[in-house]
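So, here come the structures, one by one.
Values quoted throughout were computed directly from the atomic coordinates according to the rules given, and no laboratory measurement underlies them. It should be emphasised that the depicted structure is a prediction, and the values quoted were computed from it without experimental measurement. Cβ atoms are built from the backbone, for glycine too; each structure is taken alone.
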Structure I
Amino acid sequence: MKSSGLSRKGFMVFVLFLAVGVLFSATIALGSSGEESGGGITVIPDGSLLIQIVNFIFLIFILNIILYKPIRNVLIQRKEKITGLEEGIEAFDRDAIEKEDAFASGIKAARADGLKEKEALLTAAAEEQSKIIEKINKKAQAGLAEVKEKITKDAEDVKASLLQEIDGFANAIGEKILGRAV
């Protein structure tokens, strides 16, 4: 596993090269002025430098075990959790899109079915209307024929009664016009 750009092995090799470099270049690493005339502070590495290097490497090892490894584990778990959540979000997005498409196609199919049913109802209503109008027309024709027949019968009855009374009316009119009895 990579940690801050270096692997564990590479990090230990780097620390060892650094320690060796400090030992061989003590004057540069420890701040010596490099003048021989005693104008600067000269630090001569002794056995305590080796103790400090070992202490530093031991401290890095202990910190790696106690602090860095658990932090890296927490970071790895967090990354896995975030990756899982992102995958879950993508899955929910896909499901939402699929459900939205299914809903839209369902609405479209329902509208088409509704239009078909509406057309069927309109056709049935038109047929029912034509049947009702035909019944009304037949009834009206029958009623009209009956009324015509009644009017014809009444007219004939009136005509017959008038024919019977025509002689009486003619005499009455003649008497009125002539002023005398006929």
Structure II
Amino acid sequence: MFKTTANKITIARIILIPVFLVLAYTGHMLWALAVYIIACLSDFADGYIARHYNQISNFGKFMDPLADKMLVLAAMCFFIENGQMPGWVVAIVLFREFAVSGLRLIAVEQSRVIAAAWSGKIKTASTMVGLCVMMLFPTVHLVNIICSAVILLTTVYSGVEYFWVNRDVFKDAD
């Protein structure tokens, strides 16, 4: 399970989440940002390593996207508490994540795999970058609004696209 480099990087990303949170909540935002950036870059590194060195595993397929969600949602929860992001934006992000996960579960029952779409990758990258920008400019209200809007728009677009492209999954469902 933890034998591959890609899986070790994924586990390291998960371990960095509480480190990020402790730094953020204790007011060490530049250090929190550095940890967050390292965690975000590890997402790209583990994916590249897994594909390039044939280290793709079921553990990685499950844990890599879960680690991404845990990382960005931890940051978003901090921003809600800090007054930088409205809770309803995070609720929509959570709704999209649960809905797409549910869609994938229905597809699996039909022996189908719904691969990550480009819009999902753009959503993840936009979210990670937007959250970094919010950490850099925590008191600039306009920055928080723009970043929240970009996160919201890419989240909704990618969620709608997943359901539209894979709508036939529901035709075959009980």
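Ranked by relative contact order in percent (Cα under 8 Å, 6 or more apart), structures I, II are led by II, which has the greatest value.
Look at distance in nm of label points 7 Å out along Cα→Cβ at positions 75 and 99 for each of I, II: the largest one is in I.
Of the structures labelled I, II, one was used to calculate P(r) over Cα pairs in 5 Å bins from 0, in percent, giving 1, 5, 5, 6, 5, 5, 4, 4, 4, 3, 3, 3, 3, 3, 3, 3, 3, 3, 3, 2, 2, 2, 2, 2, 2, 2, 2, 2, 2, 2, 2, 2, 2, 1, 1, 1, 0, 0. Name it. Answer by label: I.
Match the computed value -27500 of helix-only ellipticity at 222 nm (-39500 (n - 2.57) for each DSSP H run of 4 or more, over all residues; to 500) to one of the structures I, II, and report its label. Answer for the origin of the read-out: II. A value of 0.90 for FRET efficiency 1/(1 + (r/R0)^6) of positions 19 and 123 (r between Cβ atoms, R0 = 35 Å, to 0.05), calculated from one of I, II, originates in structure II.
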